[in-house]
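Next come the structures, one after another.
Read-outs throughout are calculated quantities, based only on the coordinates presented, and are distinct from any laboratory measurement. The structure presented is a predicted model; accordingly, all values stated were derived computationally and were not measured. Cβ atoms are built from the backbone, for glycine too; each structure is taken alone.
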Structure I
Amino acid sequence: MALRATAPHETESVAALVARVRSDIEEIVRAEVRLVRLRVDTAIAAAKAAGAGLACAVVLALGALGALIAAFIILLATVMPAWGAAFVVAGALFFIAALVAAIEVRVLSRGVERALSPPELEERYG
């Protein structure tokens, strides 16, 4: 929908001109809101498409990680029983997971503390 302005008539009163300007401004604002909505909808659609592709990539990466872990267990099974190799690899993975979780909990708690503390206290005592 194109915005079109009509030329003022010489006999138009000031009140009519002000009303027309107000109407024109309202129409411009409505057009800008429609444009912003269209842009947001387009951005959301692009994000959805990218999200689906990223989800597919994550699933494939997890499958590859599982295959890599299985290969490492098979490699260890050449020097020890297969069940022992599986326990060693599982224990190492649990240890790494616990370490990462502990680090992230610490980072999260510090971030929440900073977000909830007033800036004045941080400047004085930080």
Structure II
Amino acid sequence: MNVQVSALKQEVSSIKNEVALVKGTIHVSPLSYYRSMFVIKSDMRNVKLRGDFREAGNTDFYTYVFDDLNFQNWAASADSKAIYSSGKVVVGKISLNIAIPGTYYVVFSNKHSLFTSKNVEAAIYLEFEAKS
């Protein structure tokens, strides 16, 4: 008697996702900032933040990405460390892989400007894979 055993191969498929975090024109008042919060969950894989941004009037501003603790410190003008900082720019691009689950913020800052508002045109997306 011949017994045939076949191994079942189980494949875990994943679904690619793209979520717009910021899309359009953001008005940022003098001495202020705009933030967009997003959450990376433990089941999200190959997480990437990507996009472009520019100030419509060709004046400078800053773009940052912070984890939750560093955002709270930055907002309070305490010591903080961004996981992304554009520096003072008129136009920029972001491509950032994020591997650690948690709460994050994309920030457009005009805290340095006493009188001039900024109109930031941005398209920032979060890409990730999730189990189906």
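Of note:
- Origin of the derived value -1500 (helix-only ellipticity at 222 nm (-39500 (n - 2.57) for each DSSP H run of 4 or more, over all residues; to 500); candidates I, II): II
- Structures I, II were compared on distance in nm of label points 7 Å out along Cα→Cβ at positions 44 and 68, and the highest value belongs to I.
- Structure from which 0.95 was derived, FRET efficiency 1/(1 + (r/R0)^6) of positions 28 and 92 (r between Cβ atoms, R0 = 25 Å, to 0.05), options I, II: II
- Cα extents along the principal axes in Å from the coordinates reads 89, 29, 17; which among I, II: II
- Among I, II, structure where distance in nm of label points 7 Å out along Cα→Cβ at positions 20 and 60 as derived comes to 6.1: I
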